[in-house]
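Peer 1: The following blocks contain the structures, represented as structure tokens.
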Structure P
Amino acid sequence: MRISKVIIFMVSMLFLTHFAFTQDFDALKAEIHSKLRDKRCNMPLSECSCPEAKEMKGYIDALLETGTAKDEIYYKVAKKFSLKTILDENVKKELEKRLTAEAGENRPQIVLESNSFNFGEVKKDQGKVSTVFKLSNQGNVALVIKNIKASCTCTTASLSIGKDKSPYFDTKGAPADWQMEIKPKEKAELEVVLDLAHNSVKLGDLMREVIIVSNDSLYPELSVRVEAKVLDREFSGQLEDGIRVIKLKASKYKFEPDPMVVKKGEKIRLVAASSDVPHGISIADFKVNLTIPAGKSNSVEFIADKEGSFPVHCNVFCGPDHNKMRGTLIVK
């Protein structure tokens, strides 16, 4: 009987010890996560679940399981993922001193004059907009830029050092054998181009990043960010080889888009499709008279050479409310 009580006591103590250890482990992990951020989206690590954040969390878990001290974990994370990942300014300052001492006097140092730019309100049909970020090497040995990579296919970036200019790189980044050197105290410019007409650009708030990879031991990866508030197109459709192409949908008893807005003097191509019964398009002021078979499409071209607001009618009987099927063409 005594032996049974002893066994029960020992099992209980083991359970309580394990429970206390688990609580301490979770609390320590939460504290470490609160002082770090994801290197891509810049969100606190405790709030982020993107692939890069998961990689960092897994790395931290592995260090905790081997009994690595908290301060040493911050150091190892900074070495592996960049000093940029340290969110807590006090921890960051201490690590910067340590890493600077390790790197010694002879090291490159990448410095950005600014790491963000906001285009403000822009419209989809503005096409490509760009800005330039200025950077320099404040170290005393050559700064080697090893890669430039955009976060989205709508974004490209090119590096200029003096008269030398790189190709424009997108989400694939630069080729493995590409690099450019910035001499000590030399300046460079990173041009970032955002294509607002790209399919990946949606209406509303937009943020894109370009990552710069270099041989700076403290900041091997830095990023610049462009932001914008994307509004609907001022003009309908989009330009293709100098022609404004508008995809028009006809159905009982409406046209989409309505109104159609175009620029005076442009050549317009209406590509019209019917989603139900036969329809037609009549714009008398531009001598447009097009029929659209049921479930099919048809197209017509004309020059918008007059300014104003012009009525659009369906010219094929499509049902009892046929006479109400109207739209508007606005030429600015």
Structure Q
Amino acid sequence: MVKVASLVLTLLLGLGLSLDPLMAAPAQADPNAKARKEYAVLDKALKANGWKAKADALNAFVRAHPDSQYKDYAQKQALSATQQWVVELYQKKDMAALGRASEELLRLLPGDERGLGGALEAYYATKNYSKAARYGEQLYAKKPTPGLAAALADCYDKLKDGNKFGTYARIVTEGKSDKEAFPYNIKLFDHYARRRSVGRAAGYAQKMLAAYEGAELPPGFSEENWNNVKGQLYATIGLNHFNRKRWRPALVNYRSSLRFKPRDSAAYYHMGMSQWQLKENRVAMKLLAQAEGLGGNYGSRATKALEALFRAATGGSLDGLDRIRQAAMAELK
């Protein structure tokens, strides 16, 4: 029997055949192995401790498994975790981290109101007004509220962007009383006055004066400071009337300005020129002489106008003009 077996074996080998050793059938590939492996990673990410850690782990899963059947679910969970992270940081008032978290939320969901609000709040608190304004503008486009307009006005005020400040400050002051709008109106007045937009500046000057007509002082002002401002406000209103050739109202407002700024050469000059236009030449010469004597930016202008007016009255002579000058300055003292 043994010999027969050996002979058969030799024959098979000689024919180039071989016998496979006896072994277990090969295991079939597990079609769910990849999914189970990905799920294990995802499950670990979902159990991460803390919203930031969870969001980071889920985002890492999405990057590492871009074709996973769990990708959409992981992205939704990452978004939810990031939103919760933003809320948590806001509640903790951790503004340094809130800005970064809000921007991460906006990366996942562009235009998200929670992300825009968090970024605005965070960057305003950390004095990055440029970024705060950028995110605030986007949020305002979605929710144009007076509160957001006020935040943007403040950002642009700190950025020294008068045009943008004016845009939002005008929105804030709509429907407000002159007193309520005063903090914005004083800045709007200054903005237009610096740009020599006299008509607009005069409009805000009138609102400011209407807000505090009597002895009451605006918040933060001393009596001296408020008087100085009132002198400027009346002068601006006077200049607006002067530019529009409304000579009598110009005189009224310049006289009011002199109650608070009594040696203002600009006021005397414009009053003198207004009296000239009204053909009240004696008073005009006195006022122009006072403007000349006070000097400043209007001193030389006053001299030219005074001498022209005097020559017109005397046939070209300047004899006697010095007496007018002396009397005018004596009256100021």
Structure R
Amino acid sequence: MRAETSIESSRLNGVNRVFETISKITKNYAIIIGIFILTVIFSLASPYFFTYNNIRNIFQQTTTIAIVVIGQAMIVTSAEFDLSLGQNVCLTSCILAWLIKFGGVNPWIAILVTLVVGTAVGAFNGVFVSYVKIPAFIVTLGSQMISRGFAKIITQASPIPGMPKEIQFFGRGFIGGSQYGVPVSVVIMISFYVIFMLLMHYTKFGRSLYAIGGGAEAAYFAGIDVKKYKAITFTIAGTLCAISSVILVTRLDSAALTNGNLYEFDAMISCIIGGISLAGGRGKIIQALFGAIFLTLFFNGMTMLNVDPFVQDVLKGCVLIGAVVIDVIRNKR
């Protein structure tokens, strides 16, 4: 009798562990369920949605914002935020195109200069937020305006089209052929996510960011150089913006003031709906990627259903507010 009771108890414990695991997965990765539901709805609404070309197009569109999202996710994890990311992409896009088109600079050197400029914008934000102690809202809003202004000066508010073929593979290349191949940009995006997932979870730098987000003062007394790590995080985010701009320019084959438009808000939405807490110290980089995919999927489906673009802007605002509400509720729990 006791043996039977023990066996039954063991079975119940096993079942409970399974349900607890499922509950944990659905809590941390509820966004995957959201992506699945959206895919089913749009597939039923439009026969052209769930096709290989459209799904590949969705991932290709996601790459530029998803790379920016990595930087925003790291900054949010440290309990800060960056409003300049979109205009950093815009500025570096315009610099890259101008150097190649009008400056006569070798495309590879132009890309290197672009990376330096993007990194410098991020470092500017990081130094003023971390060491000068100016709130991130003010600093990044200011650098947003500065970047926008320089982009206007460089382009004279006119698009710069025509990128050389030797660098177009970043945005337009495919591995395995253009018909059924995988976009090079998607491979680049996945590579960066793997690198930064490892960085965040298996290095002192990543653990320190989580500690800073959980409580900067406690992290400081634990021996973590809070100022240095925050400055580095903003700097990395700037570099990622420049990388995103290279892919964006080569995909669109032009640079314009619309490049990177509202990327900072898209990145913030992706982080929040993915499960990264605005309060800092919680969330995973991979969740932010799922958030970016969800966002692109949502608006791709809306476009295929011929929803007015202005209505889509309203929906984006609603998604942002809804995501923040969910984050507040999640934090209270």
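Quick note: the coordinates plus some simple rules give every number you see, no bench work behind them. Predicted model only: the values in this text are computed from it and were never measured.
Peer 1: Of the structures labelled P, Q, R, one was used to calculate relative contact order in percent (Cα under 8 Å, 6 or more apart), giving 12. Name it.
Peer 2: Traced to structure P.
Peer 1: Identify the structure, out of P, Q, R, from whose coordinates Rg/Rh (Cα atoms, Kirkwood Rh), for residues 204-299 alone was calculated to give 1.28.
Peer 2: For Rg/Rh (Cα atoms, Kirkwood Rh), for residues 204-299 alone, the value 1.28 is produced by structure P.
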